[in-house]
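> Pasting the structures here.
Please treat every number below as a calculation from the coordinates, not as lab data. Since the structure is predicted, the reported quantities are computational estimates derived from the model, not experimental observations. Cβ atoms are built from the backbone, for glycine too; each structure is taken alone.
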Structure P
Amino acid sequence: MNEIVPAPPRDSLEANLDQLIEAFLLAQDVGIKSKLVYRRALKRFREFVMLRRQGGAGHLSKTDLVQYKSQLLAQGLSPRTGNLYLTAVRQFFKFLESSRVYPDISAGIKGFKRSYGFNRDPLTLQQARDLLVSIDTTDNIGMRDFAMVNLMLRTGLRTMEVVGSDVGDIRQTSNATLLYVRSKGKDAKDEFVVLTREAYEPIARYLAARRCVDPRAPLFVSHSNHNDGGRITTKTLRSAVKQKLLGIGIYSSRISAHSLRHTFATMALQNGATIEQVRDTLRHQNITTTQIYVHTTDRLEHAAENAIKI
């Protein structure tokens, strides 16, 4: 059966694609970073559409979106990234249909299947200890790096949450020291992690060395010549962690700065924390994500392979 091709709009979609993408982005009530993801994804889709147009193809149809999906897969994108790009295209066509510009030809387009698990591995307890011991804290850069790595291992913070923190986000209560953070997809810093004494003291020493008391100042700053005193970037943080991992002999591509978050979750569960406690600390929207850690931990601790005695 031949595919039913949608009736062409009054003006060519391809001819007005740039303006339609801008209109779509303006209409999205999402954060700046989400808009950047949409923009990047739709830029790639635009390139696909323009190449298709140069080849003399007619108006877009669902078949074209299936071909675009195949192209993303052929380009070696991870399932997660591919799904982000497909989501942007789906939202774009829903916007076009609601605006009566073009039919929603994305309906029924399935996403990429993701494997059960994470694409990063946790550190072992000994590796975590070796990582901390390896950091030279005789200067401000070393004190900063130790405070950041130690913080991530003890609280499971994401890199973006670490670099986005300000001095004033640390608040003392009668029972605990808290660090308020802006979680993924949120606009306000309305969630927190608990800073134990072991997590807080390296930060306090670093701030004292900087002589920083301004609550508006970044918690962690660059100490390079071209950006001295400016907020550290996620790129710098990830690079610093990777270099320190290499320094203790860890060369795996599956271990990175994000592995520190996985390390926290794995160790917390192994040491008696409940799945609900770990979910609350990691701020997972869906407890199913947290359950992946439980499944992995239980699988290792109660492996059937250990029952084989030959």
Structure Q
Amino acid sequence: MKELVVISGKGGTGKTSLTASFAALAGDAVIADCDVDASDLHLVLSPRALGVVEFRSGHEATIRSADCIACGICRDVCRYDAVRPVFRNGRKSHYAVDAIACEGCGVCVRFCPEHAIDFPERVCGEYRTGETRFGPMVYAQLGIGAENSGKLVSTVRKEARRIAEARGAQWILVDGPPGIACPVIASITGSSLALIAVEPTLSGIHDMLRVLELTRHFAVPTFVCVNKWELNPQMTEEIETAAQAAGVSLAGRIRYDRAVTDAQIRGITVVEYGGGAAEDIRAVWSTLAEVQDSRAAPAIMEV
């Protein structure tokens, strides 16, 4: 079983379109959307929902209004300004915690003289399993203002791996988040292969080099693919030269094609719709599918 993660240094480079098309071409894969802050792969693959699981991480303070004596100690010790007074009939009645501002440090719980503050686990979002026309899919949605997206990414990947092992799937295809932060680290650790989608711009080459530093650090074999390459052929060549100088293989080029937008409007993958970009994506997939990685993938790192 191989795990391919499609990533990039920024959003909007075509990761989701590529991953969806790869799912159509793989034939035997489990799909995971690890861009948990803004998941949208399900809009193209339209999974039939099979299950929803709450994602809990960290804690949040809640004040029991009936037991609060409005002494204000919790407000004084909270360095995040998450505790606010509640007034009734013009008088201070009790204090309440702003769930968005609360960082879950627990200081207010420790110093409350009346022990009127509960400290339950925080519900940060949810992850779902579903069945698409190309195979099983795992995807998630982080709650508004919630944190620990790296941990949610690890949870999504573990569930995808569990399903893949149970089915004997050949591939796990991961639509990764953009950038180089914690969610990206959680997406690539232990993966078999990474594909960096790059646009032919000056910022594109800069973003690519930053992502390459990350994949090199975690020893993940990496390929580079330039999307919409003919919009700036000179920059495309510079990107490919820089990638090869860094010891990275080239997966191919994908031309600019309005068929990509037409496919998105219809809720289907680019390779299902057809066109020049579809031919290029097929060529990129053929290159990646030929890669043989004999290493056993390490366990997914908790971030």
Structure R
Amino acid sequence: MNQDTLDLLRESLPYIQKFQGKTFVVKFSGKVTEDKENLASLAEELALLHQVGIRVCVIHGGGKQLTELAQKLGVVQTVIEGRRVTDDDTLELAKMIFRGKINTEILAQFRRRGVSAVGLSGVDGGVVKAIKRPPRDVVNKQTGHTETIDFGHVGDVVEIDVSLLNTLLDSRYLPVLSSLGADDDGKIFNINADTIAAEIAANLGAEKLILLTDVNGIYLDEGNEDTKLSRLTVEDARHMIESGRATGGMIPKLENLISLLARGVRSAHVVSGTTRNAILAEVFTDEGTGTMVVA
């Protein structure tokens, strides 16, 4: 074992002691789960967190895999301003892909690492109570006209019940939750995985919400790695929005993180889900790898 490795172990010890018994909510995007080797690497990193006594809860979507299956089967997909319209056929595919294929593949990788993971959706145990998203007026950028869009079986979160998740976490299981929810009539909805992850983190009183994406943090200039921000306070994030420095998709992401930290989650991290050891470096080293947002 070389000196650098030993130094890294020494650096990680205070963090292991600090976070033992704390809850981390980790959100996988569809892109980070599609490559088998990448998923195996992520499972190994999270298994290490689990083994040192951190309570880990994983939330995943699967938009990329859903789009690919829809194309194979000839099910036309409509996406408006980044939001998928979920018709009857798309909902059937979402149930198969999210709760079936992706969830099971994640569980298999945890099994390989000796971790007792449990696959769920937001429907299990009434974890995610949702209602149908009402139709919304959206401006068609090509025509300039306002159109009323019905998003179909897309749900908005009304309530989160973490009783089942706490039961599993208290018993040293690692819950893996797919982004489906239901209403009191048993109607199933496709729900944004970022939203579910944030709501569950807030309701579990999580120490950290870790968003694994295909970029390694928040950039001042989208796509320009030289402008990556290593650490942000809520005040900094607000200033970025108000001054116009935050643009496009960065604005809702920052607004969600500001709201989350106001509800008691200690820190939120935007980290690359495709860079080996990015989670371990973010959690157990002083400099980290992504962007950490703190209150």
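> Thinking of P, Q, R, which structure, once log10 I(q)/I(0) by the Debye sum over Cα atoms at q = 0.08, 0.15 Å⁻¹ is computed, gives back -0.35, -1.26?
Structure R accounts for this read-out.
> If we compute FRET efficiency 1/(1 + (r/R0)^6) of positions 146 and 162 (r between Cβ atoms, R0 = 25 Å, to 0.05) for structures P, Q, R, which one ends up with the highest value?
That would be structure P.
> Going by relative contact order in percent (Cα under 8 Å, 6 or more apart), which of structures P, Q, R comes out largest?
Largest value of relative contact order in percent (Cα under 8 Å, 6 or more apart): Q.
> Comparing P, Q, R, where is distance in nm of label points 7 Å out along Cα→Cβ at positions 90 and 202 highest?
Max of distance in nm of label points 7 Å out along Cα→Cβ at positions 90 and 202: Q.
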